[in-house]
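Heads up, there are several structures right after this.
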Structure I
């Protein structure tokens, strides 16, 4: 693999040179920042001038999100909202993923955080201490039909019959592949209904001294959970207790581990850590990757029509992971009413359509706009994956801490060629159970 390492080193050097013009996406990968249009710059300048004058009596709503790649859509949403009324200005701040949660945990309890912000599956960590506003009555009074949003997403932001978030988007999962590498190697494109065996055979046929066949990535959302679900497994039981050492989980992780170290059709854990599995796909160092819908725009811009989409492989059954973000409001915001007006606006189909470029809009029917943005790719596969997908696990108690134990274990497995997967997951299961049961 000498050729691939040399190319990866060159890609890394190039990436470091371009870093000053990049932003961090929600999955931790680097993407090109979007330059503002003259019209957007004019609007922003006017807002800054108004703010400097005290807002001319207008209420300023502070809005946090983390994904630089979605700046264009968020700016358009804000501009639409501000044009729809005369009393509220929205001040957006992009907080990098690595700092986002720490900033919220520090600022929200003291009332110095944002009024509106993005939230993910970690919502209960903010609901339980009373940091998120209960929107239930406001939603009812506004006549917002929550059935227009995917149930798998709305459920993530509900607790004890109360609603704490308005869905923004949801994720589909698929296998992404580089058509030019398939053509170069004379390999048949993935077919509907393909299996793990087909995936492995295809990856073997695509692997040479220049590129790997696939990336077996260690991410929960885009990586191993999908294989677990395809193997008939789950990450927790009906009581929300972990099942991470169960046979279907062990077998799924073993299959992925074998792709790295036995069959050598995937970069090793160390290579993925050093070079970034998403960047390896973009640079042509691997022909396939399992990934989510939020990265379609990035790959389409980088690879053009060579970027293609196939359904996830089947094993015991079809399986995928789904997730979704929501707009939430800080419970102790001093601008609750104004913040709600912005979130209420963001809940409309029209508002969600303008944010469609970087993610599948959550509102029913708004995804039709998203589909038209990618005529060269069969993005319908991503939408279909949600029909057989399972949500990310949320354990009974202390879920974030318990999940971190598994994340650390997966990282160790990926970096160890001789990993005792069953033994390591047995240990993780014990530690996670202890954390969940701790008072």
Structure II
């Protein structure tokens, strides 16, 4: 029993043996993100229960960890929508990241070696290399408008809980870290690189929480909830690390959390929960930059800061100086902190929970079966799944205006999914 629990939680914290990650190209590749996706929801349930317990025990309630908020549902919808969009691109033959890496390794690698003979060198090389590559991509995603257009979606939420980790922009994978990973392709084979890339992503899930305070000496080395909370506090141009905070400390982008605050999201808050609007929002803002579109794409939104000081790795982290989070919370009234007042009746809340759960499950079924489905069947089902999630997200912004459309899409989904399952997913 203990072994089963350990094996379920270990990949979420990058706790995989170096020998298990010494993968040859002809071996079956682990699919950590697909396999451990259910653990996201297990962790979210644990966080929600723990929050309730702590709120009951303490007078100061961490209201932003409450899970029944429009912002939290929007986070899950956005993550699901990104997966749907990536499956759509895959069906069109567009897989930039893996294709570029494999091409560089096959044609331009500097060394050829057997990973089974060098498991530790491969492990530590990719553990550090993948994380350093992520740091520079993530930093660029904040500093340049073209990359921020995809990444700002992740920062558009004003609550901070584990669901925030699922809040992803649809086009972000197109502009993600494939460019900064190219140097790794000169040495390390694609199979172990892909495994490390997925474990790096899984590790970043758990740091999106308010329940974990400072972690002592680990704060000097690892990316932690304390460090990442500062990254999600506007303007958020700090603490870009994935696994190791050493990159931020080394390159001058580290900021410690000196005061706990219930303050997250964008400096100019989003005004809608709509999936489409959140994904297009920064492209609309970029229209106001007084340059050509080519100039806008390559323009900076954060001033360049070039800094490298190894001695900074040993500088002490200042102690926490205060806690300014608000006290009290009423779950019966799901009002988010930006003033978008959303009064929800009990019946409407139950509908939202049921329709959202069905929509997410239907999307997961499509993600599992869509790769082998006939395109003529895949595209309508994709449109129905995405349309349902989009209308549900708009329901939070204006319930009275979007309820009837939401009910229509829900009925259409309830009809389409059984037909899909009865007909089989393979052409």
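Rule-based calculations on the coordinates, nothing more; no lab input. All of these numbers come straight from a predicted model, not from anything done at the bench. Cβ atoms are built from the backbone, for glycine too; each structure is taken alone.
Quick check on the output: -13000 is helix-only ellipticity at 222 nm (-39500 (n - 2.57) for each DSSP H run of 4 or more, over all residues; to 500), derived from one of I, II. Which one produced it? For helix-only ellipticity at 222 nm (-39500 (n - 2.57) for each DSSP H run of 4 or more, over all residues; to 500), the value -13000 is produced by structure I.
Among the shown structures I, II, from which was the value 33, 29, 23 of semi-axes √(5λ) of the Cα gyration tensor in Å calculated? It traces back to II. Starting from the value 0.85: which structure in I, II was FRET efficiency 1/(1 + (r/R0)^6) of positions 210 and 298 (r between Cβ atoms, R0 = 30 Å, to 0.05) calculated from? Comparing all candidates, it corresponds to I. When distance in nm of label points 7 Å out along Cα→Cβ at positions 98 and 370 is calculated, the result is 2.8; to which of the structures I, II does this value belong? Computed on structure I.
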